[in-house]
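Structures given as structure tokens follow.
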Structure P
Amino acid sequence: MSIKPDMSVKLGSLELKNPVMTASGTFGYGMEFEPFMDVNRLGGIIVKGLSLKPRQGNPVPRIVETPCGMLNAIGLANLGLEGFLNEKLPWLKGLNTRVIVNIYGHSIDEYGELAKALNGIDGIHGVEVNISCPNVASGGMAFGTDPGVSAKVTESVKKNIDKPVIVKLSPNVTDIRVIARAVEAAGADVLSLINTLTGMVIDIETRRPKLANLTGGLSGPAIRPVAVNMVYQVVKAVDIPVIGVGGIMDHRDALEFLLAGAKAVQVGTANFVNPVAAVDIVEGLERFCQEKNINRIADLKMDEH
């Protein structure tokens, strides 16, 4: 009989029972998936992106299917800080898994204000900073495309919260390693990557873009090889832990990211296809470790020779 493998991983001071998390924006606030699975089987859940004030998001249509994935332009719709604390957090506090709150703002001060409001609140084990949002002060350019601005956002969050800070990197840059090093130097505890790639789909009959927002974020299996490569590059470039995200549909996909050097993974688009995908991946990783006589999943390494 094979020994049950140790599935726990450490992301700095953040300890997870296993390396599988759910990606922000694809898992609601967790409670939406309770009818389908035991959410406590997961290493962690990352809730829908949170802003200071409630946000309606973009006009519809705001999701379109593409070959091997989907484009979304939801526009970060959410119920705002007060609504989250009153309506969602009481349920989340009852979970036996790590709860990470994804945050975003439209100014550096907004990020800091949100971090400060979440500091010291029980039931929240860390924050993930979405720097792929438009910076109003810079004419709508995303924070995450400029290393200096990315660093300032990170500093603003870090000085206002004493929980682990994960910074989620945008792939829509020339060299993601430059941004990774900048936010590491600014105090980020962990990096997650990649966020979605910008894309567009045009309806040839109406001759109009299929999304009301014109463009959206591409996710799903189509981006996985890009994401694996970027994770590999960033792991080599920084000393802090990395979480791999992008097109993970099953445990074999998750293993690619772990072998590329990621300490944990996030499951996103797969949740729309199979609501129990994340738990299936946890169980698949356990089986893989047992079959290969791997005692600790944290010991997985790629053979580069």
Structure Q
Amino acid sequence: MKPTIDTVIAEQLKQAQIKDPAYRQMLLALVAKVTLGQYKTIGFSGSQGSGKSTLVQILKAVLEQAEGVTVASLSLDDFYKTRSARTQMMTEHPMFEVRGVPGTHDIDLMQQARLALCAGEAAQVPVFDKGLDDRTGMMGIPAGTEQVLLEGWCLGAIPEPIARLATPVNALEAEQDPQGLWRQRVNQYLAEDSYRKLFNVDYWVYFKAPDFEAILDWRAEQEARFNHGPKAMTRAEIQAFIGYYQRITQWMMAEAPGRADLVITLAPDHSIAKIQGDLEFSLSSSTSS
């Protein structure tokens, strides 16, 4: 006997330590939406620390356990180019040493996996070790997938207008990219058909942060929870690191809400502050005062 959807959601939210009651209502409505809509691919994007990966894990568990749907999830974080390939990219600009921005992903490989899974076929996906900053092998996803969840911080992003590239958004760009060559090249990668095709999903969920300072706080919280020892980053190091993603993050905060199917605006404490989209539930009725 399958567990009820309420039971699975409650258990998953408990495991994720999410206490905001709005998440339960949002998940109930989202499962109903994607099930009735018969969407094959559902995309999730948002800044570092926004909780998109956690939501993907929860949604996958709910669909599989309560709805009996076979679900596969693909993350941009698993499809970085190899260390060797990204080292070669440093001939374009030294800032490409840091993975994560458009151009540093093996988009063709991710699209191959996505198309295979959507066709119900088996797929091969890379195993990426962030500590080693390189792939350590490949793993298989068996045939029979019915829905594919795609997740990534910049999923759904579109290129910035050229005029916006002229001014650095932070000290990192001002110091390491004074002529704007790196940010122009990143923008060119994002404009390529490979990114556009991968980002073309049936339903797109976007997590909108309240501001960039909150993103720094969230990323620092993640570091404190999961990274310990000599490789743990200080707050200043985290700020420098997320500076590589600040430009596209802020651009998406400005324009993505006008294009996404569902926009989940978060408060600084990670609670849901606002819902924009076509889910049939009232945020005011799902939260307690």
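All of the numbers you see were taken from the coordinates with simple rules; none came from a lab. In this text the structure is predicted, and so the values were computed from the model without any measurement. Cβ atoms are built from the backbone, for glycine too; each structure is taken alone.
Results, tabulated for the structure shown:
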quantity	calculated
Which of P, Q yields -8000 [helix-only ellipticity at 222 nm (-39500 (n - 2.57) for each DSSP H run of 4 or more, over all residues; to 500), calculated]	P
Origin of the derived value 1.00 (FRET efficiency 1/(1 + (r/R0)^6) of positions 10 and 58 (r between Cβ atoms, R0 = 25 Å, to 0.05); candidates P, Q)	Q
With semi-axes √(5λ) of the Cα gyration tensor in Å, for residues 90-201 alone derived as 31, 17, 10, matching label from P, Q	Q
At a computed 21 (relative contact order in percent (Cα under 8 Å, 6 or more apart)), which of P, Q	P
With FRET efficiency 1/(1 + (r/R0)^6) of positions 146 and 274 (r between Cβ atoms, R0 = 35 Å, to 0.05) derived as 0.40, matching label from P, Q	P
